[in-house]
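Down below are the structures I want you to see.
Read the figures in this text as sums done on the coordinates, not as results from a lab. Bear in mind that the values here come from a model prediction, so they are computed numbers and not experimental data. Cβ atoms are built from the backbone, for glycine too; each structure is taken alone.
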Structure I
Amino acid sequence: MKKNKISFFPSSLSLKTLFLSAFTSLAILSATPTLATEILIDRIVAVVNDRVILKSELTAQMFTKSQELAAQNIPIEDTDALQSKVLDSMILETLQLERAENLGLQVEDQEVNEQLQKIATQNRLTLMDLRNQLNIEMPNGFQKVREKIKNKILIQKLREAEVISRAHVTESEIKHYLQRENLETSNIEIRLGHILIELPDSATPDQRNAALAKAQALLKRIKSGEDFSQLAVRHSNGSKALNGGDLGWLKQAEIPTFFAEAISGLKTSDVSKVIQSPSGFHIIKVIDQQDNALQLIKEYHLHRFIILSDNADQQNIPTHIMELASALKNQEDFNGLTTEFPDIPAEVNADSDLGWKSIDTLPSPIRTAVANLEKNRALPPIATEKGWMILFLQDTRTIDQKAVDKTQQAMQVIRMRKANEMFDLWLRRIKDEAFIKIRL
């Protein structure tokens, strides 16, 4: 059973990562047509309930992961072990997608589009440019990337429904937390590395001793100078093993209790002793630490309206649409756009109120323009995949992050801590309940 740590869908991805993630092409035979008919070009490597995983899919994921590890300067010394870990992660993803489907969870197109827009912005592209570039890189590349993002969002929704929402927080826990913490330490974030040596359910004393011995041997190798991330890739049973065991940045209050106690007082690059939990034996490394001090921030209440067009081009904004945007002087004018364009389906602009946004959450190309925009005014029309977008600023406000409701914040961090502790067991349970047959 491979372990995982609750992680939220990243706000942005590089194009390189996207191209690798969407790589799904089959191996091409160089043999003659006569010989090719006698060679099996694909086969089933795993059966997961009613679904199958093909060798071509595993090969594609192996290619992706190999490239990611190479980018991190982590060499692959055991291809078979890596293949086993990659296949296990694919099985877990298949199980989670199936479970989400059975629960009726869905991802709206708008949710996927927002992630695609963030990716385009990070790479200094328009959404149309991103689509064209992906399609150049691979057949139907844009659609493949959309599907990849949709799956990630769907899995996150499943985890929120099945794990995070079930992490019950009592009033006494909140009271105790507030007494112990003044929440200033929540500004401190720690980036952790993780190695897990898994214990089976109802482990025998011999199995427990063997797992402990393996963990202790790995700790000795780390302290003698071997690279933590390489050992995580080769030996850890955690799902983050393929990322070198990197759990990412965590607030101190979000770190599982049995981790927090073991890393207390550790400095950057220090490694914990072997830690035992119900799921197995853990080794934690403090990769980095940072202090994110809270401060006053300005927020912008934005609305958007889409005017459908198949050929929106930022270099050729129609005069009448430009004049329409510049004529908006108040919220009533903006609301009148619905009457101005009665043929646009209602669902296109159903979520026109974007709510309060800070500058750093907006696409970088428009941040300066929004920051300099007067209230009750609109930006010049912006070309999007669907057509022309009119972005209207209703109001601005300045908020003090330190004034955030401490009780609500305490509830959130306690729930996340509990969810992080529950997640490994949840993954194990859905895997134990499934029919899985490996055919490697």
Structure II
Amino acid sequence: MATRVEAQTSMSVSDYDYSSFFYSSSDDPFAILEPYNEWYTRAVQQGYYLFAQAMSTPPQGWVHLTEGLHHRHVKLLNLSSYNYLGLSYRPEVIAAAKAALDQYGLGAAGSPILSGTMDVHVQLEEAIARFKRKEAAMVFPTGYSTNVGMISGLMRPGDWVIADQNAHASIVDGAILSKANVQFFRHNSPAHLEKKLRSTTGKKLVAIEGVYSMDGDVCPLPELVEVAKKYGARIMLDEAHSAFLYGEHGRGVAEKFGLEDEVDIHIGTFSKALGGQGGYVAGSKNLYNYLKGFARSRVFSCALSPVVTAGVLRSLEIAQAEPELRTKLWENVQHIRKALEDEGVDVGDSTSQIIPIMVRNDRRIFELCHQLFRAGLYLQPVIYPAVAKHRSRFRVSISASHTFDQLDEGVSILVRVLREEGILV
């Protein structure tokens, strides 16, 4: 097995990754567990696993967490959390969640189609439908389950799901579970999408994202819509990282481009801009009714906690009532982007609040991460399988709650470490 080979050849743990342990030659499905855990244990001990470090504070500008390698409790400047509008810890949101806890208790204690639907769930669905200007919206317990349930609930064997090659894992998994034919077109390439659609017949669903979570770039929606309509394909737009942020009223990239009515299926999450949990599908009433019976990830899951639901509903109200939050977010994005560009930092093709700091060195990124931690900056390494091999990066996430001073300090730490380590000249 891999780690026993490693011991014989003096190869380091960084020579392996998850792909090394995907298959096993044994007939026993447990055979892969021991060599994987040998590698995993060594990776943790040697500082090559820096994920799931426990925070003890809200995801705000400064956080306290338990550092994974030495188990030290540290205070770090946080540029890693989604929380784009700073709503997860707003007093009004916390108060709404506390009131719901008193009224409903902790959980829904049932599937949405059985005993799990409460009036606060209905209120949130109606509020999302009004916000998105759609006939109906369906709430799911997670963003992941939203894409999985939507795609596998609608598409069938023999149909076609054609997705951007950078589509989120939930889109890929939903397509696989649907047992439809699955193809991928080159990232943000209308020409390649057309090539794929030209060779298909039957039912077709094009799955794209408003803002891509690892690169921070916006999809060329007008061109993609034009191609999809030309070949009679339905369009599913996942706005996990753009809903409540883009457009005059915050309805997302579809609003920004004036194409809300051209997109057939609107997907979004509550865990990003609204600082909560869960996801939604917004579209026609016919689609809503159909998914009530066929979206298995919702039908066979416990409904979203009414506590979280009430908090999200309050977050949505604040996001609509305070457009200045979006204004502040984009001011922050412009501020840090200029600072990074002035220092010559490679941020890829990002144009959004997600800013990748391109390292492109899978072995060294963990060492760099330790250096950032020691300097007081909390950034997470992003490696395969979240991105392609040799495309490793740190991902900066900007919030409306960041101050310019915090952003300047983050850039200063980042640039200093990158220069000291020879990544930035």
Structure III
Amino acid sequence: MSRPWLLALGALVLALGLLVPVRARAEPWQQVLRQARGQTVYFDAWAGDQRVNTFIAWVARQVAACCDVTLRQVPLEDTSAAVTQVIAEKAAGDDSDGTVDLIWINGPNFYALKRRGLLYGPFAGQLPNAALLDARDRSNRFDFTVPVDGYESPWRKAQLVFVYDSAYVKHVPHGIRGFPAWARRHPGRFTFPQVQNFLGVAFLEQALYALTPDPSVLQHPVSQALFAQVTAPLWKWFDQLRPYLWRGGREFPVSGPAERQLLEDGEIDLMPSFSPTEAAADVAAGRLPRTVRSYVLRRGTIGNTSFVAIPYNSPHKAGAMVVANFLLSPAAQARAGNIRYLGGPTVLDLKRLSAAERAHFAALPHSPWMPSDPALRRVLPEPHPWWASRLAAAWERRYTP
């Protein structure tokens, strides 16, 4: 692709408000664009939410049109499958022709690959649209307390909220300590996903924030003795809650979508979600009743940023960078923030955008089924990845038959 033709296409795409891959016209990025042309990028991404899958399909159409990059989603039930694949390829000596080009990755899996040196980078600072990021937002620079260091690029934000059906529930617990008493008054009407799922362990981490005198301990690994001491109030609290959970706490839904189906079917009245706009989007789509509401606990809830990373042995690194850059474009961020398509706060600093670009965000639809903006600003940092695996293992030892 010649540079004049590429620049002309970039101008056309800008006019259409889709993507500005040539926002910074430095030669290094032009070289990335030339290398990316014709590449097929295999994007390993959790496929448990159809809205996300549809959004990725839209991204694929845009990068194909602007940059001649083919994006193929490799649907995952668990991101750890992609991590296992990369580790296996390293063990087999496959250092240049891996099967994974881009991963929608979370903190524990990022930590696992980064500490093994299995990520390509630092690349994130080379993305032109990275200049639009909110540099003040710590969650754009740390993933579960682990410094990103340019080895992954942000693309959306998330925060733990609670969803309930106001047709059946008039009062909800606004603090973790209130959940056992609420559940006793509403037996069987609350649940959360199993702890092998990220949402399930996030609920336990949220409880630890409230039950631990010094929550800063969650920001780093600790000794086994201190772990036992810190988690003792959690298990006491959960023992009070468990008998009044859905199905007596003997079974748990496998995922967030599975528990959402329970709410839709009327089996439960209250559930956690890691998307502040999930309920609003489902109400708008007719999947949940209009009586559904979302809220944040009074003292705040855990929030984080979702990232994409490139494995060290990806054969299509340039194409993966083009996709990562597009995910940071104002057009992609505005669409991702629209509850009709996906929903969620942007990772960009709107002050860095043009007036026309900011107008797209100002025009995003608001919903009465979303938590209030002030509530969403009470964000607690994600604990260190060490805690997620230890909590899940300890929970299974205690409560799995």
Legend entry - If mean count of other Cβ atoms within 10 Å over residues 79-86 is computed and equals 19.2, the structure in I, II, III: III
Legend entry - Read-out Cα extents along the principal axes in Å, computed value 59, 52, 45, structure in I, II, III: II
Inset, instruction - Assign the value 1.59, calculated as Cα Rg over 2.2 N^0.38 Å, for residues 63-110 alone, to the correct structure from I, II, III. - result: I
Inset, instruction - Work out distance in nm of label points 7 Å out along Cα→Cβ at positions 191 and 207 for each of structures I, II, III, then name the structure with the largest result. - result: I
